[in-house]
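Quick note: the coordinates plus some simple rules give every number you see, no bench work behind them. The model shown is predicted, which means the values in this text are computed figures rather than measured ones. Cβ atoms are built from the backbone, for glycine too; each structure is taken alone.
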Structure 1
Amino acid sequence: MSEKPDRDKAMRETIERLFSRELSGIGDRDLRESVVEVWRTAALQGGWRPEDLERIPFTLLTETHGINLVQHTIAVTEGALALYESISGACRLPYDVNRDWLIAGGLLHDVGKLLEIEERDGGFRKSRSGMCARHPISGAILCAAAGMPEEIVNMVACHAKEGEGRPQRPETILIHQADYATFDPLVMLQKGLLIG
């Protein structure tokens, strides 16, 4: 047996373990499998090993205080889901939210960072791929190539500044809000603007 199938299998198993709680919330088995496959493809294409996934910082734009990409992805997914459940529990929404898509979009919103970030000389930096296309774009391309619904491609492509002024799914907005709720306080802390 060659090393590549072993690495592919180890990567898949690691991703399934890291996101087991969130993946179990996706009722559509094919969608759940596709989420894992997109993560696996991105990780391998980015040159990462299974043991690297919990070391990758979630951003290069500010001090992360040890928060890694996996932790951030879980926080955004769970945060977007909790925001939806809070709003829908308090009032009747005039629009539909697809819970499976919301979880899948949360898990995939930053998958492009596996291509955007690289480890070099003992640190992390923007890769050549990241210089060519920010993670919302590379992530959307990965999702489209995997045959994800266009609505999930929208969530990934439009969750950050690339989505400003663009048509968005309600799930995209929930993911955006959860994403910035985890990012903005760290930026403000670094700039001395966070009131303690």
Structure 2
Amino acid sequence: MAQFVAFRPDVEVYGAVVLSVVDGMGDFTSTALKILGQHGIRKPQPDQWYSQQNWLDAFRTISEKIGPLTLFAIGKKIPEQVEWPPWMDTIEKALAALDLNYHLHHRIDGEPLFNPETNEMSEGIGHYRFTGLLSPTSAEMMCDNPYPSEFDRGLITTLCRRFKAGAEVRLDRSKPTRTEGADSCTYLIEW
């Protein structure tokens, strides 16, 4: 699937994650709230759940009216909005934990798509797949989810910089990308 289109119409996203749009737009809070409101997300609260498609529609509007760098800034805020497992203490563990946290903060029919008590993960939203280290100072991540490419790049960048201050993340343009209608994007991470 291409970016901005939920895999299922009944997917919801946790409010703390939705609020990253507001934080990511910095001084333009009123613009962020207006765009979210235009897409049915009015006065977002951190402990509520919202339609993923509405949130993706807001991303599309931000991309078209403001630009992809704002999507990158919003993605960079995600790791600050949610709790992470305490065992996540290396860049490799962080990249592997990203998919679990993604599923934990999305739900279908009132059930989060990851249950930390049973370690069961449900499908329906795609994945953040840590494909492994390429060298002692580089790794690869494949994202087959409906989020915009620049949003994912921002999210991965902040997550990696928690462990490697100089980490850089770039879209691997030698592979298919959602920006060109593909089902996934692959990111190269170097530190």
- Note on the structure: If relative contact order in percent (Cα under 8 Å, 6 or more apart) is calculated for 1, 2, the one returning 22 is structure 1
- Item | If FRET efficiency 1/(1 + (r/R0)^6) of positions 16 and 136 (r between Cβ atoms, R0 = 41 Å, to 0.05) is computed and equals 0.75, the structure in 1, 2 | 2
- With helix-only ellipticity at 222 nm (-39500 (n - 2.57) for each DSSP H run of 4 or more, over all residues; to 500) derived from the coordinates and found to be -19000, which of 1, 2 does the value describe? 1
